[in-house]
Structure 1
Amino acid sequence: MGSISSEIKDLLVKYHGDTKLAIKEEPEPAYFYALSDTRENVLEWFDFKPEASLLEVGSGCGALTGLYSRRVKNVTVLDEDLEDLEANRLRHGACGNIQYVKGSLDTYEGGAFDYVVMAGSLKMPYEAQINRAKSLLKPGGTLMVAVDNRLGLKYKSGVKPDETCLLKTELTELLCSASDGKCGKLEYYYPMPDYRLPVTIYSDEHLPAKGELAHAVLAYDYPEYIRFDPGKFFDEICEAGLFEAFANSFLAIWSSYEED
């Protein structure tokens with residue numbers, strides 16, 4: 001989805017920062033995507049440390065920045081797009097614990113952080129980006145990466161994939177590659193219908209059973225007409241134990257330590 005930050009800025013001014021009213025009065029899918037509180041569900045459940053510092057790499061119009069601001073002590077928003085930063089600042093300007101920085105992950109000289117979050121902002125070269133993000137972590141810090149799955153059901157349905165689409169095996173290899181040979185602790189979560197507007201979060205400890213996704217809520221960007229039954233498809237992959245391979249997206253949480 002292309003940047004609509006200038007339009008979002010206009011909406012925030014028009015509705016005095018009331019995102020719910022903006023969505024109600026301007027029912028465009030792109031505005032809903034940018035402003036909906038549902039975006040926060042991808043990490044709302046996570047137990048952030050209240051005294052922690054967090055680096056948000058690529059913020060868009062600030063859909064997740066407010067969540068971070070409420071849950072940790074200090075938030076740094078790093079974004080190459082000045083208009084996105086301006087929309088984010090307009091949206092969360094009342095929060096006193098957010099610093100806005102225009103720049104890229106490659107050139108950023110700050111740090112270190114307890115958390116680095118890349119929700120939809122991972123880009124090529126992937127390995128260099130992941131290694132750079134890891135280098136900005138404090139000892140015991142946590143890197144969170146949300147990306148689309150190239151084998152996800154939504155792409156089987158005809159949705160055009162984003163620039164960054166990875167298989168679980170590829171993302172695991174990227175996160176576990178390290179010069180010291182230590183993988184650290186890696187956990188996977190599976191937001192449904194995807195990480196952008198998640199309704200349910202599954203994990204390797206709790207995967208959907210057959211029938212659980214028979215009436216799954218489809219993502220807002222699915223085609224109007226689908227040539228197969230998504231519920232039946234999900235039933236088949238859940239019964240076969242293949243849900244992780246065909247989930248629409250992944251949320252990977254990597255920590256720089258290994259369990260004994």
Structure 2
Amino acid sequence: MSRLTTAITSRVENGETAFIPYIMAGDGGLSALKQQLLFLQNAGATAVELGIPFSDPVADGPVIQQAGLRSLSHGTTLREVLEEVEQLQQDVTIPIVIMTYLNPVLQLGLDEFAKLASKAQVAGVIIPDMPLEESDLLRDVLQPVSIDLIQLVSLTSPAERVRRIAEASEGFVYAVTVNGITGTRQSLPEVTFDHLKELKQVSPVPVMAGFGVSTPEHVTQLGEVVDGVIVGSFVVDAFANGHEETILPLLDAAKAVTTRV
């Protein structure tokens with residue numbers, strides 16, 4: 001069992017909901033990264049998803065797009081982020097998942113990316129603009145260094161495709177709970193929960209739900225159906241505005257004992 005799967009499963013076996021916050025690397029400068037990661041680690045996050053800024057972020061909502069622009073204004077690159085994470089290993093011990101579009105990886109080079117990610121002890125990688133059919137390209141360089149390649153699955157995809165994506169995913173499968181781009185939402189559609197239950201039945205790895213999760217109620221509701229949640233825009237906004245403490249109620253909801261359906 002991979003490091004990521006183990007981290008998520010241990011929370012679930014403890015009756016909790018796994019909680020993975022997303023932050024944009026370099027938002028506030030790379031010098032802010034250590035403080036952000038330690039805050040989330042000390043608050044009890046299961047892992048952290050670390051975004052890499054890109055000039056054409058097709059899956060990102062306005063909050064994360066703006067964070068990416070701020071990061072790019074500091075000159076943040078994929079290489080620099082991985083080198084910084086490597087330097088933080090002694091203090092930051094929770095699993096790190098890199099979320100990057102494919103272009104920065106290709107610019108760096110597949111082998112170089114795998115080498116730097118391995119040195120940084122990255123646990124997993126998410127590439128939102130890389131379809132399943134092309135994923136062997138990256139899996140071939142990540143598997144030898146024990147880094148999970150995590151797949152995104154749209155809950156509106158045909159059942160057979162959902163099953164294939166879940167079976168190909170490593171670490172966990174990232175369930176996109178709403179159509180469209182990332183961002184905070186007040187409520188989640190009822191059909192979302194039906195789709196998540198179906199995904200949970202066919203997935204051999206833990207199911208994490210993301211895109212639109214922004215309240216303790218969302219965390220509680222989703223935790224009854226899946227293994228955990230990923231929270232992005234809300235967390236990015238909290239850090240950008242100096243209100244990190246507003247993240248804690250969501251973590252508290254994740255730590256509360258959950259009765260799963």
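All of the numbers you see were taken from the coordinates with simple rules; none came from a lab. Quick caveat, the model's predicted, so the values are computed rather than measured. Cβ atoms are built from the backbone, for glycine too; each structure is taken alone.
Here relative contact order in percent (Cα under 8 Å, 6 or more apart) was derived from just one of the structures 1, 2, and that gives 18; the source is 1. Quick check: -12500 is what I get for helix-only ellipticity at 222 nm (-39500 (n - 2.57) for each DSSP H run of 4 or more, over all residues; to 500), calculated from one of 1, 2. Which structure matches? Derived from the structure labelled 2. Largest in mean count of other Cβ atoms within 10 Å over residues 40-47 among the labelled structures 1, 2 is structure 2. Quick check on the output: 44, 40, 32 is Cα extents along the principal axes in Å, derived from one of 1, 2. Which one produced it? The read-out comes from structure 2.
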